[in-house]
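Visitor: Scrolling down, you'll hit the structures one after another.
Each value in this text was obtained by applying a stated rule to the coordinates, not by laboratory testing. Quick caveat: nothing in here was measured; it's all calculated off a predicted structure. Cβ atoms are built from the backbone, for glycine too; each structure is taken alone.
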Structure I
């Protein structure tokens, strides 16, 4: 079980992938070995959900995409409107309507030789859209996740800004490996000061005495779902605190959950060796997830 557990769909074997505006069959989709993303992880990406013919919270995703691009001095040669147009064209070509997950990737483009300095780049960006029929495995909401602490920490902006959604995910990959070795579904990562920051691929919330706690967000990705959950709590008079705290301050929590674009709000059933109440129908996690689903419905209606 993981935060990205999904139901396999054979339709994905025949999808078209958009590479620099050209629609190519999945089995034939290729990128150059001189691509900056392949060689060095030099690029950015977004995961976007397409639900009931709507790109959910697309404005937020594109805002984050362009902020990440600016943060790494990458010039996106497409406007936000052009990106949306390319996404929709790809979805139409694949006859996709609902339960779609989109990976949008932009690298700095091809290099003349395998060298890290961008002055070795010889062309425009590489722009890729991978849409897949992808529905969350419902078991993840029933069974919940098991999470626990891992040694790998979140860096600061002088090392690698964790707020930028870049292709350089090695520290998160290493944290995933550490979590796997400890039999956790997600690894809890501290920031460089020893405060709880986030999980390796999702944002993290704890619930104690009916109050929600999450990090200040200084060392984690600006999660779109995370932001929506914080808004939901404020709107519905659910106490929600963004603060610095150590694991010892929260290890006796009642509930916990993680958030992400793909699966939304996911309950944590076990915090290391402690059983939590997060998967119960009378839990606060259940209520927050219900409110989040209502927010999605409202978004679709407005659009």
Structure II
């Protein structure tokens, strides 16, 4: 029983939350509300996918939210309608160019994070904290603090469109979750990341190029943050340099609640992270439906994060 609870406890908790939420508000289990919950958490889910790999490798990424803001303004500047654009010279680009630019900005930020961690030896907390500040400043500098509106319809489809009645953001999350799950669990890259997180020195002695794989995992996490920036900016129809504030904490929370260990590297799964993101989405939605103050929501969320870390430490102490 203890083994079952240890492995599937997060899924049981999620199921219990859904049951409680359905009793607290009849509107919770409506199709419209369920779709809305998943669509809202898709942005945090994308960030959490990358954060999971970083934490599994023994690191941390505090820059995700700022990277969302930087990526979305660059992509939005390319996707603006030319005659109403902030930067007319580059506006009106094909949607695919805007997508590549947004993801490229995220990947570049992640690459810099990875190089700082792998080549200079500074703690990931410090490296990504520096990027947190720098990326936000770069987004403000790029737009002089103003939002970039009047985006093309093709770009807005990313956040507002649907395919076979399924919102595009949900489809993006499903595809990226599947790809990331395969990457982490079925490839040499994923096995090396878990090995590095489990025992970096042993991984290095066994011949793994630790620095290279750290750079790659931070780059991948940055790319996913850039993709999240595309989704959120196209959803609201505007690229705003202030977007993404606090998203890094929600992404980390989703990973930790889903079973990714902050206290012991090499532990974490993508299914668990997705359930963790869903738990945050259900919690936020339920508290909104029962009219709980936004201030209390932050306090409750903070308590859940601390509780998840405490349980993780107790579990790992018991395993040892």
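Visitor: Can you spot which of I, II the value 1.2 was calculated from, given it is distance in nm of label points 7 Å out along Cα→Cβ at positions 212 and 228?
Guide: Derived from the structure labelled I.
Visitor: If you work out percent of Cα pairs over 21 Å apart, for residues 60-235 alone for I, II, which one comes out largest?
Guide: Structure I comes out on top.
Visitor: Could you tell me which structure in I, II was used to calculate distance in nm of label points 7 Å out along Cα→Cβ at positions 92 and 252 as 4.4? Intermediate results must be reported in sequence, preceding the final value.
Guide: Details: I: 6.0; II: 4.4.
That value comes from structure II.
Visitor: When Rg and Dmax of the Cα atoms in Å is computed for each of I, II, which one produces 19.5, 59?
Guide: Computed on structure I.
Visitor: Next up: Given structures I, II, which gives the highest value for mean count of other Cβ atoms within 10 Å over residues 68-75?
Guide: II
Visitor: Out of I, II, which has the highest value for mean count of other Cβ atoms within 10 Å over residues 140-147?
Guide: I
Visitor: Quick check: 19 is what I get for relative contact order in percent (Cα under 8 Å, 6 or more apart), calculated from one of I, II. Which structure matches?
Guide: It traces back to I.
Visitor: Same structure, new question: Quick one: helix-only ellipticity at 222 nm (-39500 (n - 2.57) for each DSSP H run of 4 or more, over all residues; to 500) came out at -25000 when computed from one of I, II, so which one is it?
Guide: Source structure: II.
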